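Novice: Just below sit the structures, each encoded as structure tokens.
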Structure 1
Amino acid sequence: MWEPRGHADMYGAVITPSRTADFDVFFLHNEGYSTMCGHAVIALTRLVLEAGLMPPDTTEVLFDVPCGLIAARADMEQGFVTRSYFRNVPSYVALANAIVEVPGLGSVPFDIAYGGAYYAIVEAHRLDLALECTETDRLIDLGRRIKNAVMTNFPVSHPDQPDLSFLYGTIFTGPASDPAHHSRNVCIFADGEVDRSPTGSGVSARAALHYARGELALNETIRIESILGSTMDVTAIEATRFANGSAIIPEVSGTSAFIGKHTFWIEPGDSLKHGFLLR
């Protein structure tokens, strides 16, 4: 995902054959790999259906990703996907109403919720932070500082899979720019990477948090914006038990667009063949 083939905010997905699903998938970013990626699943669902990688009468696509099995489906019109949906893994609140001391910021209230990855969720107004592209540098800086402080003082532990026991990022929440939408979501993950989407696993974590607070009912759908104003819908479609507590099964939906078909080359003699980052 690094330059010159990518950049500091590049994200990728690698599809492989599967023994347990239609496809195995792992996800790549500027720091390594992630356990779940909702916007990638939305895009991959369109890809496998429109590229003929699944039979024409397919009604469900199963992806085996690091956090578990993800069931996806799509709305189709004349052979083209107009919207993709996926049913996520059980999502829950790992820590509620906590406060962490962050160097240079002081006391920061936050929650930790899981939606295939763990996130520290912070209300942006508490930091006088605007969730706009013009604030990207500050979002990265504060997101990193909060993540590091939370990791140091509040380590997370997944009940079943030790490999999932890490804090993936910081999610800042705030008002939506469109009054018809629920809110805005900006996720700073990995090594200061800025999600251009509302973050599929992140809106799942947020749905779990809102459900636990009594702010989201079963089968209620909310629409959440990204830093760019693009949206995802998330619905708490089922209440369940997970990690010895209450959880939900979220369904997330969104749209995707093809931008090209790329072939990357690596020359053996290239001194920068392994890539680099400038931030």
Structure 2
Amino acid sequence: MMTKSLLSIHAKSFSWAGFFLPKNKYKDSSDLYDFCRTLDDIVDQDLLLNEKIKKFNAFKSDFENKNFENKNIKKIYLLIQKFNIDRKIIKDLFDGVETDLKEKVTFDTKKDLIIYSYRVAGTVGLMMAKILNVRSKSSLMSAIDLGIAMQLTNIARDVLEDKNRNRKYINSNFETIEDTIKFADIFYKRSFSAISEIPFLSRFAILVARRVYREIGNEILKKKNMENYKSAGKIYVSSLGKFNQTILSILDMFNLYYSKKDNEIVRKEHALIKEEINLDERI
């Protein structure tokens, strides 16, 4: 009996968008998600910190030593070979996840936030772009931007949940949450035009994922204040909302032909990442 991928079980927004991917690309993206989700779950499990660190180190060791008895390690190495994914990208992902393996996590600067978002999500966007056969450096940078945008959306949505885990990526007031959503929107805008360089059969799925995830931010903004934000619980896009965003994505397919690249939009943010990480070696 075929088991469900973690993508279809856990990732509501991505699973919806993944429906529009060609079958072979859905399989490859599911394998990538399974690896990333397994790593992420180690950090978010309800375990003592030292137990999480042991599990993290064991999984990292399996990766470094190519332990193919671990099915998720085997999957990621097949993707590395098939799509020429640089292992430095996955090292960045491990570094990002390891950031959360502390008793208390606090970010004090925009640079902290951007580099973390690159490591835990920009890397995933970059690997996904390679799976979709994106070639140009500017488009691969845009894939990083889309990953960062989605992570900033996650952070804005999960402020209270993260606070309970002693993680403060941003301040827990609605003004900061609003600012984070607006900041994410800069990265969403930067990512749009480059989607035209994704092979046609996969393009629509990424437009849908982008729109659905961006809509989470819009749903957050509708709460208007911290009281409504708290009472809403974890904010998702409804099935009807996903359907509506899918219809709007059809219009995006046409708008892509008239959009112009603006590489300057997030140049300062890219520079912050490049102070710590050589992105040219990864794309």
Structure 3
Amino acid sequence: MEFRLERSPGDMMLTSTNMSGNRTRPPKEIRVMGYRLHPMTGQEVIAQVAGAVREKRRLIMANLNLHAMATMYESKAMASLFMQPDTYVMIDGMPVLFAAKIFGHSLSRAKRATSLDFYDHMFHLGKTEGWRFAFVGADPVTLKKGMDLLQARHPGLDMEGRHGYFDIQDKSPGSPQREVIDWLKARSPDVLIVGMGMPRQEEWIAAIQHEVDVRVFMPTGAYLDYQVGTQRLAPRWIGQLGLEWLYRLLSSPRRLGYRYLIEPIRLAGRLLLRRHPQKAG
């Protein structure tokens, strides 16, 4: 199966050509400080998603940045999810890309793939091929605005959503989470996008992955908040310099101060002591 980006009036679109019907080749896996990584461009990510949908197999597309590396020390469920054979780990953050280069991996900046880089192309291909999408996350107001925005941007997109404000520990009959799980069972989406923030979204995926009929799970953080403007998105040129963290810190210092100023120092200390999150107590 070959995928290529083509220029169309006003946008870039992804098209697919079924070359041989063979199983999609998995991406190359590397290790950086003990963490699994599958460096992919946005185009390569979509090819993997399309392959899983067509081949009817489960795939989890996780994201690794410094916050994820640190959070795995506190969340065993998240650390375990990142080690599953059916999980591919994308580079989400320039520090991770730089670390990979320091440890001898020659990677271009295009190997840093974020939802903002490829989701619109994925939605276009999914609409063309008749995929069913589901979104779980955000607050009710942001969810409604986000679903309306995506439908306006991609008319005919088969996308439905449920907000993420429920207790992920409560699966009792009639509970909000049980209603979401039952909805997913009935919908059987090809692609489930989960925007609950880290590590909650990863922990929830780990807990329900065998309970629902979903081909591809995609934890996505605040994607919908950025789309509707609930959270401010860094200008493109800042992202290209790898300085989104500074932009976000200055935009919300109280909320993100620990994440960007203290957490990396604690992470560095743990890594220097050679304590990997899968082995940390």
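Novice: Could you figure out which one of 1, 2, 3 the value 2.5 for distance in nm of label points 7 Å out along Cα→Cβ at positions 92 and 132 was computed from?
Specialist: Going through each structure in turn, the value belongs to 3.
Novice: Computing helix-only ellipticity at 222 nm (-39500 (n - 2.57) for each DSSP H run of 4 or more, over all residues; to 500) gives -21500 for which of 1, 2, 3? Provide the component values of the computation, followed by the final result.
Specialist: Values: 1: -5000; 2: -21500; 3: -12500.
Attributed to the structure labelled 2.
Novice: Assign the value 4.5, calculated as distance in nm of label points 7 Å out along Cα→Cβ at positions 164 and 196, to the correct structure from 1, 2, 3.
Specialist: It must be structure 2, since only it matches.
Novice: OK, next. Quick check for you: by mean count of other Cβ atoms within 10 Å over residues 84-91, which of 1, 2, 3 is greatest?
Specialist: Across 1, 2, 3, mean count of other Cβ atoms within 10 Å over residues 84-91 peaks for 1.
Every number here is computed from the coordinates shown, using simple stated rules; none is lab data. Keep in mind that this is a model prediction, so the values were computed, not measured. Cβ atoms are built from the backbone, for glycine too; each structure is taken alone.
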